[in-house]
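Asker: Read through the structures below before going on.
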Structure I
Amino acid sequence: MHELPELQKRFINLRLGTFIHFNSATFQFHTGEIKDWEFDHENAGQPRLFPFAESDWNPTELDCAQWAETAQAAGVRFAALTTKHHEGFALWPTRYSDHCVRNAANKTDVVAEYLKAFRTRGIQAGLYFSILDLTAGINRHSCTEEQKTIIKGQITELLTNYGEIPFLMVDGWSSPWGGPCYEMLPFEEVNSLVKSLQPDCLLLNIGCTDGLAHTDIVFYENGAGQEVADGFEGPGILCQKLTRTWFWRSDDPVTPPMPAEWAAAQMARYFPMNVNFMLNLSPNPRGKLDENLMREFARIGTMVRFPAELKEIPPRWMVRETTC
């Protein structure tokens, strides 16, 4: 077991990561209005418009090794997979919901395959988990004891059944886009659970971008407009994408992604601020990456420049702030 500041320093020294968006939205939102999930459903109090049938999950050529090879070519050192996004579909056979791969056309445990592929390539493989769950009805209006059992049970599965997990990214939790508030589901409850299961597992809260009160690493979803303030010295992480949306779109294979030069410029800006850069990968419904995205990741690998290893821990990292 290591002290939190040491874990934060080790994570910042990884610098470059990839965020793999692959879930029900991959199959649901191919064309038309640009969206990655059924945004604002919980706020408007309207019936679901886009429920996802488990039988529709069928990545016929799932190739996690290809994802890992592409990430390695770019110089990526850490990764995260959307094990469950806001719609609520779980990419592993969870005991806490029928809305998972166990009832899908393709029953492969994607979490297990992803972890195996990235660990084989020497990439630190973490997991993403959405607390906001439209199918289970977990949102800013509802987080009952029964729903807490689902949340904690699924987190326990992810941190018990798959070996060492260096970090867990949580989303849809007291965030601008929804999820239970901290009064309904206290940060301390989830953080204590994570640390009891895996003491060295960092808890990264995507909804918290103003200090370290409710997260181990300050998270900026730059692709959604969140920006790092001048003078920030970490520990932070920022995620971006080369394509228009986080999840795959049918025009992605023929739409030029943002160039590697742009990604390199982003890294040059954020690395000196002790902010890691996490670049999105979006597999298609077959479970494979498109050639144009793979090529751009390979080009990034020829341009990335990592700064010297961070050795001293800035004093502000030593105390968890009390406001967020």
Structure II
Amino acid sequence: MEQITDTILMIRPVSFSKNEETAINNYFQSDINNSVDTINKQAQFEFDTFVSKLKAIGVNVQVVEDTSLPVTPDAVFPNNWISFHANGDVALYPMYARNRRLERRSDVLDILENQGFVITNTIDYSSAENEGVYLEGTGSIILDRVNRKAYCALSDRADESLFIEFCEDFEFLPLIFNANQTFEGKRLPIYHTNVMMCIAETFAVVCLDSIDNKKQRQSIVEHLKSDGKEIISISENQMHQFAGNMLQLKTSNGSAILVMSQSACESLSESQIKSINSHCDILYSPLTTIETCGGGSARCMMAEIFLPKKTTKI
């Protein structure tokens, strides 16, 4: 079992814009004073630049073009509706915003199978939407695949009972906590765990300041330390620059690299960068439009593919 992969799915946006349905509880979103068409073109430029940088270091990026209909302003964030696992399982997740449910596409599975990936089983949790229950993929769930632990900060988009069901199905130990951010003078739940936490092979980047409950915070620290992870703690201000929204990937030469946005990288202190560099190199790319309107960043744009590949007989 490996923690990181060299293969990811990314969805190139066609109708990217600020999604008013998600802005209800995503406090990272804000407006840009530009036309919808200009915003979408800026997002496409940021996406293409990001993909080029990933491919240049040997990451296998499976790019799928978004469809113009139905209109899906957040399609650039596929990790919320799908995850791919090393045993050939695929999980489909229930989404909070109605227009985000339109992002789930069966043809994506067909495309991957045509590329030689093996899908043996699809576990579909999306019917939970009918009960008003949500769990938004690896946005809500941070997986430590090697140690079989799953971390989840509860929110409107991360239901405790469904998270536990996921952990039972995929054989992870569930680690549940509450993470908050200050918004308009109030402490409110962070919408996705992956904006405040990233787990890499030998370290973890975490906004511990967001875990207000001391016992919960200590429990998370103890689990990470017991698994040999160096904890690199970020501030809430850094989290708002998406310094928690990172993903470690494998390059073509087998080395690891931590991927993040330019704003995330620029928010880090010299000592934090030195700590990360003691484990791996950093790759960053400008994602300002996607971050501002979408309220998500580099990690949200990448759905890791751990699926096995067909063996070709000689």
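Asker: Say we calculate mean count of other Cβ atoms within 10 Å over residues 194-201 for every structure; which of I, II gives the highest result?
Answerer: The maximum falls on structure II.
Asker: Another question, if that's okay. Of the structures I, II, report the one carrying the highest value of distance in nm of label points 7 Å out along Cα→Cβ at positions 114 and 282.
Answerer: II
Asker: When distance in nm of label points 7 Å out along Cα→Cβ at positions 74 and 226 is calculated, the result is 3.3; to which of the structures I, II does this value belong?
Answerer: Structure of origin is II.
Asker: With FRET efficiency 1/(1 + (r/R0)^6) of positions 146 and 186 (r between Cβ atoms, R0 = 41 Å, to 0.05) derived from the coordinates and found to be 1.00, which of I, II does the value describe?
Answerer: It traces back to I.
Asker: Okay, moving on. Figure out for me which of the structures I, II the number 0.80 belongs to, where FRET efficiency 1/(1 + (r/R0)^6) of positions 170 and 234 (r between Cβ atoms, R0 = 25 Å, to 0.05) was derived from the coordinates.
Answerer: This figure was derived from I.
Any read-out appearing in this document is the output of simple, stated calculations on the displayed coordinates, not a laboratory observation. Because the structure is a prediction, the values reported are computed rather than measured. Cβ atoms are built from the backbone, for glycine too; each structure is taken alone.
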